[in-house]
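**Student:** Given below, in the form of structure tokens, are the structures.
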Structure P
Amino acid sequence: MAFRSEPLSPKTWPAFARLVEKHNGIFGGCWCISFHLRPGENKEWAGRYRELKEAYVREGRAHAALVFDGAAAVGWCQFGPTGELPNIRSSKEYEKGLAKLPDWRITCFFIDRERRGEGVASLALREALRYIGELGGGVVEAYPEDYTDERTSCSFLCSGTLGMFEKAGFKKDRKIALRRWVVSKRVRARTQPS
């Protein structure tokens with residue numbers, strides 16, 4: 001497949017929105033916004049996640065590496081500075097072992113149900129790391145699930161698999177749930193191609 005990547009932006013918003021709408025808002029209407037919200041904001045914005053996500057994109061407060069096949073977005077990897085993505089799963093356990101917040105977080109992936117198993121998530125992760133490097137680099141943290149011992153569908157693993165992150169050079173830090181790990185990697189700053 002000749003996939004390509006572009007960052008989420010006002011220009012790519014229509015392709016992102018079409019993919020979300022094709023999948024009924026993603027995970028019950030999340031619109032990939034839940035990691036942006038602080039406690040209590042869920043109630044304030046319930047039912048208006050599309051509106052909020054679009055506003056964040058237009059303000060430059062939402063980042064993702066979108067993967068395209070032609071003009072159609074087929075998946076993404078959401079990333080952003082820690083302050084942009086304050087809400088993570090297993091946060092109480094996470095905070096117990098926290099020494100220092102990372103510069104960046106990778107919080108979720110979504111792949112078109114018709115395109116799963118084609119390497120879209122791995123490409124989205126590589127591209128997210130490239131964009132992070134172009135935005136100044138730093139310590140990147142993610143919270144993948146470890147299902148290496150069981151045969152299971154990964155379609156519900158919005159945070160990605162531990163194996164995918166390890167292949168991308170991430171190192172395990174600590175476990176924060178039965179199968180969820182904190183993994184991290186330092187990404188060097190790089191200049192954008194001209």
Structure Q
Amino acid sequence: MKNLAITIVGAFALFSFVAVQTGLWSVDGAHSRLGFTIVHNGITNVHGNFTKFTMEVNTPNEDFNEATIILNAEASSVNTGIEARDNHLRTADCFDVEKYPSIVFKSNAVKETKIKGTYTIEGDLTMHGVTKNVVLTGVHTGSSKNHKGTPVAGLHITGAVKRSEFGMGQVSPGLSDEVNLVADLEIVQN
């Protein structure tokens with residue numbers, strides 16, 4: 001009987017770890033990173049991120065199935081750690097931030113895969129004035145409460161896009177066309 005009680009308590013604890021409360025969530029910028037990597041000279045990854053972005057997630061269920069996600073990043077906030085490179089990325093050669101100040105993703109479908117807590121996220125990515133349908137992978141990395149007692153959830157989102165499909169030409173001869181997106185996000189229930 002004691003083992004049964006321990007098993008039930010353990011199962012409940014596991015369920016509470018992966019459960020998400022329904023409602024509207026927003027990104028906690030202090031505990032989140034919207035990043036990317038791109039291969040240079042075919043041998044190494046160059047890393048970067050966007051330091052200014054917002055994200056809203058609306059969860060109609062107690063998981064992320066059928067959630068809606070809207071993400072908006074300021075293209076001018078691109079940061080690779082090298083000021084000269086970042087300034088070049090902001091020009092018409094790449095992001096053209098004067099003409100296209102925002103990078104926007106809006107989900108069309110979020111569906112759980114056969115692996116619990118892993119989701120296929122399909123949506124429209126608008127960058128450099130071009131909108132393309134992209135498919136990303138999302139993993140719910142856990143749920144908790146922050147220091148104020150407000151529910152929080154972790155998301156790890158990955159995917160790949162080709163710069164050329166968004167009208168971004170050859171920025172540098174050594175850079176690959178494919179850009180890998182990597183976001184580690186903590187969202188807070190509103």
Structure R
Amino acid sequence: MIEIIDRELQAHQRAFEQVVEELRFHIYTASVLCTETLKNGGKILLFGNGGSAADAQHIAAELVGRFQRERRALPAIALTTDTSALTAIANDYDFSQIFARQLEGLAQKGDTVIAISTSGESENVLRGVEVARSRGCKVVGLLGRDGGRIKDLCDAAIVVAHHQTARIQEMHIMVGHIICALIDEQF
């Protein structure tokens with residue numbers, strides 16, 4: 001049992017070291033995009049599947065509520081929370097359209113989307129990013145592995161170059177918290 005704990009902690013530490021060494025600038029760029037969006041009256045729209053859906057909700061809650069200090073509520077929406085919209089769109093169109101369709105209705109020029117995909121290949125996340133770009137939104141990608149097809153569509157791609165979903169997700173929520181901390185300092 002101790003060997004498993006040590007193995008998991010060491011894998012986490014290696015993923016963390018990669019973020020520290022390679023991704024600082026990308027995290028900074030993402031936080032600037034989000035801060036400028038909020039200062040200019042735009043909103044942050046977040047989405048992803050599974051654990052990434054939970055991360056989208058978590059980050060949106062930190063922005064609307066508060067992260068580390070008292071400040072005004074900031075406009076952030078996780079597109080993963082409306083089960084009626086998700087199931088209706090999946091049923092009436094296709095599961096690949098669940099984020100794209102919501103973005104058609106909610107995204108405006110000047111907004112920023114945070115697209116979360118541990119593979120960088122999730123079809124519904126990719127289609128959401130394409131719609132966001134067509135509507136004049138900035139795109140922040142929290143991605144894994146090599147960033148997949150989504151990477152090249154991002155204004156700021158934060159790619160955790162790891163093969164294990166768990167390690168990627170651990171780094172994504174840490175990065176999300178860092179972005180929230182940087183935003184907190186501006187409001």
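Each value in this text was obtained by applying a stated rule to the coordinates, not by laboratory testing. All figures in this text were calculated on a predicted structure; none of them were measured in a lab.
**Student:** Supply the structure label, taken from P, Q, R, corresponding to helix-only ellipticity at 222 nm (-39500 (n - 2.57) for each DSSP H run of 4 or more, over all residues; to 500) with the calculated value -4000.
**Tutor:** Answer by label: Q.
**Student:** Give the label, chosen from P, Q, R, of the structure having the highest value of Rg/Rh (Cα atoms, Kirkwood Rh).
**Tutor:** Q
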